[in-house]
Structure 1
Amino acid sequence: MLLLPLLLAASPTLDANSAGMKLYRAQKYPEAAEQFRAAIRAGEREAPGPTVRDAVQLTRQRALAQFNLGCTLALLRKAGRVCEFDAYRSAVVEAVQQAITLDPGRLEKALVDPDLAGVRDTLAFQSWKGLSPSREGDLTKLLHSVRWWSVGAGVFGSIHELTFSDQGFALTMKVFDQDGNPLERRKTVYGKWALAGRTLTLFFPVEHAELKKARSFEGTFTDEGQLVFKGWVEFSDAPSECDA
């Protein structure tokens, strides 16, 4: 949900933000994103007025442009236009993070804005809530709250997707034919997990050929927020997309 401009005096930053909001309301999200990017560029060049209030208002306008860009990219992502407009999860949260850095008052808005629902399962969003992978006490909450993808495998992107709950984990995998071509269907397997300090272990009740018949994998939840499993794969909160 976009936020209204705060400046009353005309400025290039305000003008571009206002134009972007009109396009947003018309659901012309690609054009809106370009206007918000123009507002960001204008804000970087624009000199504030002579008063402290002028400087604060310009900083808020710059934050507004970043926040609105993040929301618009999130909606482009929701519409399935990720690759066309670089609407990656990382791009969404980076724009919102810039807004929060410029204007900390945006933090509470970011936590509830419905446009950002698609990035609530990122480490960045959890950081806005006060959780960090650098603190062992937060790791269980982060496992539950974040969606995890394996590092991209070339043109196939992320092959594995991993989610956690109190009941266990769900691992969804892309399926390939005998010639190594990906199929439309996915396979999901379930198991139990245990976390001791930073050591994360996944237990599979049965063998799976896709997992080399392994019944368990032991890994590490790193300070930076990756799940690194010995002899298997590494997971992060960013899926590999648009690599083909």
Structure 2
Amino acid sequence: MIVWPALFLGVGVGLVSSFLGLGGGVLMVPLLPEFFELNQKQVIATSLMTIFLVVLINTLGFSFKKTVNWKVTLLVGPLAAVAAFVAGMKAQAINERTLQIFLILIISYLLFKLLAQIVLKLQPKQSSKVKVAGLGALAGAVSGFTGLGAGAIVAPSLLGFKEVKNIQASPTTNAIMVFTTLFAALSFVYSDYAKQTDYIQWNIVIVLFVGAFVSSYFGRKFQSLLPATSRKVIFLVILSLLLIKQVYRIL
């Protein structure tokens, strides 16, 4: 294995996860196949395990600063965990092209929603518990099926919830992803142990985590300085690039 690509990718994962709350899957899912000979299911499993380790460290760090909205986290997290585990098991039986198309549809929806928020300047609204819990189910399913870690769903969505302040967006997203990535990754751990599938590439996970561990410290330190509008624009750019990359990949 070539160490440097994974190390530098890990640095990017740490920054995206801690600074924006996207979890890092938005970088790993499209870029891991460019550096390593992995199939889509290995990419998903390796991404999920790496994100779990990164968001666990981030959540501990954010907890000391008291910036995690635990009320929202505990409302979204448990349902998201169940959905993530089920989706992770189902993803192993689905062909790779279908998984890629599903990812493209999800990203397209998020882009449309974010663009509407920016252009129409929609203000955060009070959300019902059902809507917030529903976000958890969707985020968990996306995590298990795509390997994105749910951050791509949760982070932009939380900016539209009145219950979550801008300074809490990234910390709360990281805390929710502890649930989704752990249970989605466990579905692949089970398969690796019971069926000898070798989905999770542990050597890559370790190097990615080392890079992310260092950079996430700086992301946690400065994420509170990023205005909500700027955060949305950055989400929009990253998701647009990811969409282009995924469409190009299946053509």
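Work out which structure the value 20.5 belongs to, where mean count of other Cβ atoms within 10 Å over residues 88-95 was derived from one of 1, 2.
1
A value of 14 was derived for relative contact order in percent (Cα under 8 Å, 6 or more apart); which structure in 1, 2 was it taken from?
Considering all the candidates, the number was obtained from 1.
With distance in nm of label points 7 Å out along Cα→Cβ at positions 144 and 176 derived from the coordinates and found to be 1.7, which of 1, 2 does the value describe?
Computed on structure 2.
If FRET efficiency 1/(1 + (r/R0)^6) of positions 64 and 96 (r between Cβ atoms, R0 = 25 Å, to 0.05) is calculated from each of 1, 2, which structure is the one that comes out at 1.00?
Only one of 1, 2 returns 1.00 for FRET efficiency 1/(1 + (r/R0)^6) of positions 64 and 96 (r between Cβ atoms, R0 = 25 Å, to 0.05), namely 1.
Please state which of the structures 1, 2 yields -27000 when helix-only ellipticity at 222 nm (-39500 (n - 2.57) for each DSSP H run of 4 or more, over all residues; to 500) is computed from it.
2
Just checking, which of 1, 2 has the largest value of Cα Rg over 2.2 N^0.38 Å, for residues 112-191 alone?
Going through 1, 2 one by one, Cα Rg over 2.2 N^0.38 Å, for residues 112-191 alone is largest in 1.
Computing Rg/Rh (Cα atoms, Kirkwood Rh) gives 1.06 for which of 1, 2?
So the calculation was done on 1.
Have a look at 1, 2 and say which one yields 20.2 for mean count of other Cβ atoms within 10 Å over residues 16-23, as calculated.
1
For the read-out P(r) over Cα pairs in 10 Å bins from 0, in percent, for residues 40-167 alone, a value of 12, 40, 36, 12, 0 was computed from one structure; give its label from 1, 2.
2
We did not get these values from a lab; they are worked out from the coordinates using the rules stated. Small disclaimer: the values here were computed from a predicted structure and weren't measured. Cβ atoms are built from the backbone, for glycine too; each structure is taken alone.
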